[in-house]
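So, here's a batch of structures to check.
Coordinate-derived values only; no laboratory data. Please read all numbers here as calculations on a predicted model, not as lab measurements. Cβ atoms are built from the backbone, for glycine too; each structure is taken alone.
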Structure I
Amino acid sequence: MAFTARVTQHDIPHLGSGQVIVFDVIETNVGNAYSKVTGAFTAPFSGIYVLHVTVGGWKALASDPRNYLDVFVNSQAQASLILSQSEQSSQMIIQVLNAGDVVTIRNNVRVDDSILGGLWSTFSGFLLYESDASELLVG
């Protein structure tokens, strides 16, 4: 199980509060667990996953020239990115997921920010270790 996807558009303007970033060009999707329609990765197996996102910053609000994105697992933010215009920001997390957990990249609560697409923004992940959830100790 592995995937990498990127964004078609050169830039994505006017993001909404909590809007899911849809990486709509699939480069790799072994196991078909990433959806280019919804922008969601759904874990096909319980286990330990490596997830990586890189996003290029574009225009932000004049009062704060940075953009803020979050990596969500289901309804909980697990990591955040801070973007500056014409610069990239990345996060890599190692995450215990149960089969059916959903991972998305979302705009923070602010509205009207923009990000760079094209080859500047990618979302990738792979299964590091498949395991029954009862075998995985967290914390």
Structure II
Amino acid sequence: MTIRVEITGLKELEKTGQLAIEQKEKLRAEIRAEVVWFGSNAMGTSRERFLSGRPGLNVITGRLRSSVGYEVEDTKTGFTMSLGTSVPYAPVHEYGDRRGYIRPRPFLRPAVEAEYPRFLKEIDNVLSRFAEGGLGQ
């Protein structure tokens, strides 16, 4: 079970103006670093806030909590951050069951939602520095 966040538009951004290859690489590296930071923080939030007892799931073995991880993939237009787990019973906790016997107790979606505003602010900071010509120059 995986939640994916796609960050696109990097190709279009790189096309603006006359950017040197070095500037494009710096911009991509800085944005990637923020995406990695976002994934790491979302993973930590999921584990600490939503998989460590109330509020959230009570922990018996810790298998689900320790299985939550993230991955960042480079794409042609940007990046994809995936937060998830391969534990087979994760979806029933995240979404509940179809019959309504087990209520949803999400642990991935709220972690992404909690970290997303800070992520957007950091991306905005990177883009502002980029627009001002200050990416390590």
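Structure above, values below:
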| item | result |
| --- | --- |
| helix-only ellipticity at 222 nm (-39500 (n - 2.57) for each DSSP H run of 4 or more, over all residues; to 500) derived as 0 - corresponding label from I, II | I |
| Entry that produces 14.8, 48 once Rg and Dmax of the Cα atoms in Å is calculated, selected from I, II | I |
| If FRET efficiency 1/(1 + (r/R0)^6) of positions 75 and 107 (r between Cβ atoms, R0 = 25 Å, to 0.05) is computed and equals 0.45, the structure in I, II | II |
| Of the structures I, II, the one that 1.5 was derived from, the read-out being distance in nm of label points 7 Å out along Cα→Cβ at positions 35 and 51 | I |
| Distance in nm of label points 7 Å out along Cα→Cβ at positions 27 and 115 - structure with the largest value, from I, II | II |
| Identity of the structure behind 39 (criterion: relative contact order in percent (Cα under 8 Å, 6 or more apart), calculated), options I, II | I |
